[in-house]
Every structure is written in C-alpha cells, then in structure tokens.
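These notes open a run of structures that come right after.
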Structure I
Amino acid sequence: MEKYKIQKDSVQETLIIPLYGRKLAMDMYPENFSDHDCQQLIEQIDYDFPRQSKVMEKIGAIMGATRQYDLAAVCKEYLSEHPNACVVNLGCGLDTTFRQVDNGTAKGYNIDFPDVIAVRNQLLPESEREKNIAGDLKDTSWFSQIDYKPEEGAVFFASGVFYYFKREDVKKLFCSMAEHFPGGKLAFDATNARGLKNMLKTWLKPSEMGNVGVYFSLEDEKELLDWSNAFSGAVRKGYLAGYRPLDKRYGVIVNLVFRYLDKHKMCQIIELSF
C-alpha cells in the first residue's frame with residue numbers, strides 16, 4: 001500500500017502529533033479509549049515520528065487521547081437531547097470522533113484545509129451521513145455546507161486547533177457561528193498564557209515544529225461572554241480529569257502532573273453555548 005508522506009514544517013504536520021498520541025494511548029490502555037482507527041492510520045502515513053523520553057511520550061499520548069474522549073463526551077451529551085443534530089469537526093485532521101459518537105441519525109461534517117482533506121479522503125473517505133469539507137475555518141463560507149436546522153441543533157468541536165489562531169480571528173469565528181447556529185454548542189480545548197508557552201517549549205520545539213506559531217490563550221472562560229450577546233453560556237472543565245476520573249494505572253507522578261495542569265488552567269475544555 002502506498003504511504004502518504006507528510007511534509008515537515010507544514011500545517012498538516014500538526015495533525016500527526018495527536019494522531020500518534022492516540023495510537024500510543026490505545027496501545028497502552030485499549031480499554032480506556034475507543035479510537036480504533038488510529039493504529040491503522042499510522043501504518044499508512046510516511047512520517048518520521050519524533051521520539052521523546054518514555055515519560056513524556058506517555059504523558060503526551062494520554063493527554064491527546066483524553067482530549068478526544070472529552071470532546072466525544074460533549075457530543076454524546078448533546079446528541080442525547082438532539083439526536084438528529086449536525087456534528088461538526090473543526091480542523092478535523094485525521095480525527096474519527098464522529099464515528100465514535102454516531103447514533104445512526106446524526107450528520108457528521110469534517111472541515112480542514114484542502115490538502116488535509118485530500119489525504120483524509122484517501123485514508124478516511126466519507127461514510128454514510130458524513131461529509132468531508134475542504135476550506136479555511138476563517139472563511140465562514142463553509143457555514144452553507146452544514147445542513148443545519150434549528151430544531152435539530154448542531155454541536156461543533158475543535159481539538160488542538162485554536163492555539164494557532166490569532167485572538168481576533170477566534171472572536172470573529174465564534175461570534176459568526178453563534179449568529180448562524182443558534183441553539184448550538186461549541187467545545188474546544190484551550191490553555192492560558194502560561195500553558196501556551198509550555199506547549200511551545202515542551203511539545204512543539206522537541207517535535208521540530210518550533211517555527212509553528214501559537215497565539216490564542218484563555219485565562220477565564222467568562223471572557224468569551226463579553227464577545228457576543230449571542231452566547232448563552234460558557235463552562236470550563238479540566239480536560240485531564242474533568243470528564244472522568246484519572247486512571248491509577250497512569251502512575252502517581254503522571255497523575256500529579258495531570259491534576260496540576262487542570263488546576264492551573266493549562267489544560268481546559270471549554271463548552272460555549274449559543
């Protein structure tokens with residue numbers, strides 16, 4: 001089988017880190033995570049995966065897989081009340097969350113840059129009720145491709161995406177979404193300014209992605225409510241222990257690190273309601 005080469009120092013390269021992390025987490029704790037596509041996907045990709053110490057590799061893997069678990073949990077909760085909703089993956093990369101939450105009636109949409117979608121169409125072609133959309137999230141023309149009905153609802157999620165956006169671009173996108181998709185919900189991971197610096201130092205530079213800019217941070221989720229009257233609520237949870245308890249098998253030291261990151265808002269899941 002021909003492998004798909006991911007170029008160094010490219011936007012597409014950012015999708016490799018969470019994919020590889022989920023693969024490692026599935027290898028270590030298959031009963032904790034449900035991304036069964038990631039192992040197969042890794043085998044189909046031509047990329048020199050960076051190696052770190054075993055501890056750092058373990059921490060990164062669990063963090064990436066837990067983030068996906070959390071966002072899937074938000075989608076499942078929303079679908080429990082809106083079974084026919086649109087489930088929209090913003091900056092999807094090679095993520096398969098919709099397949100994990102699909103209830104048989106929801107509609108899935110995966111949005112990313114054209115070159116990413118071209119690879120996705122080969123590795124993860126559209127399934128029934130699932131559509132891959134090529135475009136730039138900042139160009140809201142993609143709104144028209146979502147078969148949104150207010151009575152059915154829409155839940156949006158973004159994993160590891162908005163760190164790379166300027167603050168003004170995040171604000172513009174969120175406000176536009178709230179106006180266009182009333183009754184919807186957006187879930188995304190975020191960090192504060194301290195966490196953003198830590199991300200660049202700990203994860204991006206060691207993976208030879210130090211030239212990729214990270215910009216958006218959030219000190220308090222309530223800041224978002226000042227952006228638009230169309231926002232009806234904002235909730236923050238720690239993304240390492242906010243949606244289920246930590247597993248003792250991760251180890252005392254790893255779990256202490258996770259509790260610290262959650263407590264100091266360096267790893268957050270934000271649920272923004274419209």
Structure II
Amino acid sequence: MDHQILIRRDRKKVILDKYLPVIYSIGLLISILFISLLLLYVIFTGSHRLSWELITNFPSANPREAGMLPAIYGSLWTVGLSALITFPLGIATAIYLNEYTGEKRLRSFLQINLNSLAGVPSVIFGLVGLSFLSYTLGLGRSIIVGAIVLAFLTLPLVTVSSLEALKAVPDDLRFGGYALGATRWEVIKSIVLPRALPMMLTGSILAIGRAMGEAAPILVISGLLFIRELPTSPIDRFTVMPLQLYNWISRPQVEFRELASAGIIVLLLLLLSLNAVAIYLRYRLSKRR
C-alpha cells in the first residue's frame with residue numbers, strides 16, 4: 001500500500017516537472033501578448049496626435065489646442081524632489097542595516113516594517129500626506145507634499161535594492177580594508193559603495209518609474225485635474241501627467257481619447273529617457289570600479 005502511494009507521488013512529481021514549465025511559459029506569453037496589444041492600440045490611436053503643441057500648450061476645452069505642459073512640469077517637479085529625498089534616505093538606511101546594525105532582532109524588525117510599508121496601498125500614503133503634511137503642518141496642496149509622499153512610497157524599493165547590493169559585496173574586501181587600518185566608514189565609502197552603487201541604481205530606476213506613473217496619492221493631494229499654471233516653486237499647486245491623461249480619457253469625445261493615447265506615448269518616452277540616463281550612469285560607474 002505504501003509502495004503504491006509512493007509511486008503515485010512520484011508520478012505527480014513527474015507530471016508537475018513536465019508540464020509546469022509549459023504552463024508558466026504560456027502565462028508569460030499571454031502577458032507579453034496582452035501588453036503588446038495594449039501598446040499597439042495606444043500607438044495606433046495616438047501617434048497621429050503627437051505634436052510639439054501637445055508638449056508646449058496648456059490644457060484646453062478644445063482638443064485641437066489642448067496640451068499637457070503643466071502636467072509635465074508637475075511630474076518633473078514631484079519626481080525630481082522625491083528622488084532627492086528617497087535616494088539618500090534609502091541608501092543611508094540600507095548602509096545602516098547592513099554595515100552598522102549588529103543586532104539581528106533589530107535588523108529583522110526594521111526589514112519587516114520596510115516590507116510592510118511596501119504593501120500599503122498608495123492611496124493611503126496620499127491620505128496621510130493630505131492629513132498630516134497639508135493640514136496639520138500647513139503645507140497645503142503643494143508640490144513638496146506630493147514629493148514627500150512619493151518619496152516614502154518608493155523608499156522601500158530603494159532601500160531593499162540598496163540592501164541587496166551591499167550584501168553582494170564580498171566580505172573579503174571589507175576585511176582587506178580593515179587589515180590596512182581603514183575605519184568602518186572609510187571601508188564603506190571607498191570600497192563598498194563604489195561596488196554596490198551600480199546595483200543600487202537599478203532600484204532607483206524602478207522607483208523613478210513607479211513615482212512617475214502614480215496617480216492615486218497625487219489625486220488625493222492635488223485634487224486638480226485642470227490647471228493652466230506652471231509650477232515655479234515647491235509650494236505651488238500642481239497636477240501630473242497621469243491625472244491629465246485621466247481627465248482626457250474620462251471625456252466622451254473621441255478626440256480627447258486620441259489625445260490621451262498621445263499623452264501616454266509622451267509619458268512612456270519620458271520614462272524611457274529617464275531609464276536610459278540611469279542605465280548609462282550605472283554602466284559608467286561599473287566601468288570605474
């Protein structure tokens with residue numbers, strides 16, 4: 001009886017080993033096909049609406065004159081400021097966790113909280129930012145509030161990727177630095193960081209992409225879907241590209257939907273440009289090691 005049970009289990013394992021890769025491949029193929037179809041649809045419906053006026057004009061009720069210049073400025077302001085906040089903070093947190101924290105319980109506690117923070121819905125960040133930063137601290141519905149919210153939204157991604165990059169640096173290099181009389185900070189600054197920085201930029205690339213595409217927390221904070229002013233300081237009111245696209249898509253006119261598709265292409269090109277810059281910097285840093 002036991003022998004027959006073992007035979008059945010072995011058969012199930014053989015079947016799983018044989019067909020699971022096929023199932024995974026089919027699922028991956030369906031995902032790629034679905035994304036490709038969406039991308040082709042966006043290009044087909046919006047490519048003829050691409051123009052210089054789309055980037056340089058202000059929003060308008062006339063789809064032939066409407067542009068997304070304030071939204072582009074708002075996205076660059078919020079993403080740029082959030083990057084200035086989250087990158088140093090995330091890298092410093094990773095350095096502390098990997099290089100300075102000797103207590104395993106404290107490290108585990110902090111990592112669990114980081115993982116929990118990564119699972120919080122993005123709209124919750126917006127509500128907390130609106131309640132505490134906008135109303136309690138009196139910062140209003142400004143760019144700096146959106147940047148801080150996006151910074152804490154992307155902080156777990158930057159911290160975890162930086163932590164993995166630091167763990168990938170061999171301990172022999174650290175011990176060699178200590179043997180030469182270097183202090184811990186000198187070893188981190190001169191040996192560990194130069195080797196971990198290229199991998200850290202990978203997490204930074206993903207963080208920039210997520211921050212650029214977030215709409216829910218910014219909608220809670222800014223509350224603006226139509227704005228005809230360019231932000232000039234961190235305390236100005238703002239809107240971002242995803243909200244502008246939502247405004248166009250929600251309108252019944254076909255022209256605005258085509259305009260939204262063109263705006264999606266602009267957003268994708270901007271993301272690709274930012275990623276290309278980060279990849280170039282990562283390549284240059286890896287060559288200098």
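Just so you know, all these numbers are worked out from the coordinates, no wet-lab data involved. Nothing here was measured: the structure is a model prediction, and the numbers come from that model. Cβ atoms are built from the backbone, for glycine too; each structure is taken alone.
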Check your understanding: Which structure, out of I, II, was helix-only ellipticity at 222 nm (-39500 (n - 2.57) for each DSSP H run of 4 or more, over all residues; to 500) calculated from, if the result is -24500?
Key -> II
Practice item. Can you spot which of I, II the value 48, 45, 36 was calculated from, given it is Cα extents along the principal axes in Å? Key: I
Point to revise | Per relative contact order in percent (Cα under 8 Å, 6 or more apart), the highest-valued of structures I, II | key: II
Review point. Comparing structures I, II by distance in nm of label points 7 Å out along Cα→Cβ at positions 62 and 214, which one has the largest value?
Key: II
Check your understanding: Between structures I, II, where is FRET efficiency 1/(1 + (r/R0)^6) of positions 46 and 262 (r between Cβ atoms, R0 = 41 Å, to 0.05) highest?
Key -> II
Study note, to complete from the structure: Note: distance in nm of label points 7 Å out along Cα→Cβ at positions 94 and 198 at 2.8, derived from one of structures I, II, originates from structure I
**Study point:** Structure responsible for 1.18, with Cα Rg over 2.2 N^0.38 Å, for residues 70-165 alone calculated and labels I, II on offer
**Key:** II
